[in-house]
Structure 1
Amino acid sequence: MSHIGRRVHDRAILDALENREAIPFKGEVWRVTRAGVDPLRGSNAPGRWSPSGEFVLYTSCERDGAIEEIGYRLSLEPVWPSRLKHELHELAAATKRTLRFADVAALEPLGVNAARYGSFAYEATQAIAAAAHFLGFDGLLVPNARFPCANLVVFVDDTKPPLTLKKSEAIDWTTWRKKKGLI
């Protein structure tokens, strides 16, 4: 069972989300994982939309959006982690009750500082995700912090995520780094 349902939620966020219309999402999304990791397994690491110990599955609506998110994190290391191998997975997604935030400005009334969206200041976004999950939404369609596209964040809990693996391929980080001017 997830810890999301046991947290104290911000009443103003709950009230704001309660009145938002949920949308279904159906389409292809992409996800990067370490090689050999099940691409349909949620993450329990803290992140922009997941407080520590709470399960979400991050995907991007664009192939390059998924790669940019992980590439950015890897590029923060003092030495590029050359032994880590990653795979890009194309997934078919079908959610029923997803909250959509068209851009970062749409998140500002909920406490997100647009100027710091790309930083590691996650408190406001984590509070939004926890409240959305508490209210029974199955995911969030939110701006990608590293690439001009949307990310689909799916709440997975103890249920099977509404995703199906279509195909996987190895990521060539050397080519990516050359393209970005990092080597």
Structure 2
Amino acid sequence: MLGALNSLSQLVLKMTLPGVPDLYQGTELWDFSLVDPDNRRPVDFDLRRTLLDETRSWPELIESWRDGHIKAALMRRLLGIRQELPSLFREGDYAPILFEGADAERVIGFARTHKRQRLLVAVGRHFAARSNGGRQWPNGWDVNFKDQPNNYRDLLEPNRPDSGGFFGTLPVKLLVNA
């Protein structure tokens, strides 16, 4: 599970940091290669087309995290966010953001800003302490933004109540100013 959690954080970083994300065909699910994929391996495109229409919730995807569908769903959502906020990703500035709390060292994040648009990105890391050594999905994070953002909406879990802790179901967070 620790590798899967790290993979989700890495995917969010890859898709939201400055630059063009490098996505390998066929790695929409977990990839267990010891080397970089070379885009010449057979890809089950029928399965991937099916995943584009999948409507399972994040908690449902977490229940079956081993099948990798959660990674595909997160990738689909991140690509949608990039499409919704094109100038932010094309021309936006980057600045690190700070966190506070006992788990602050287990979270990294940054802001992407363009004109009046601002996206806050936070991802978990060093998951063992928050996941019982990788035996359960992480929860109970004692962390928050050092400067609490106001009037932001959650792009990954928009219906999650604010009282659900820093990270909701996912160990990643994307907020955009309203």
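No lab work stands behind these numbers, since they all come straight from the coordinates. Quick caveat, the model's predicted, so the values are computed rather than measured. Cβ atoms are built from the backbone, for glycine too; each structure is taken alone.
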Structure (1, 2) behind the derived value 23 of relative contact order in percent (Cα under 8 Å, 6 or more apart)
2
Ranked by distance in nm of label points 7 Å out along Cα→Cβ at positions 34 and 146, the structure on top of 1, 2 with the greatest value is 2
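Out of 1, 2, which has the highest value for FRET efficiency 1/(1 + (r/R0)^6) of positions 10 and 170 (r between Cβ atoms, R0 = 35 Å, to 0.05)? It would help to have the intermediate numbers written out before the result.
Details: 1: 0.25; 2: 1.00.
Going through 1, 2 one by one, FRET efficiency 1/(1 + (r/R0)^6) of positions 10 and 170 (r between Cβ atoms, R0 = 35 Å, to 0.05) is largest in 2.
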From 1, 2, which structure was distance in nm of label points 7 Å out along Cα→Cβ at positions 130 and 154 = 1.3 calculated on?
2
Re helix-only ellipticity at 222 nm (-39500 (n - 2.57) for each DSSP H run of 4 or more, over all residues; to 500): value -6500 computed from one entry in 1, 2; matching entry is structure 1
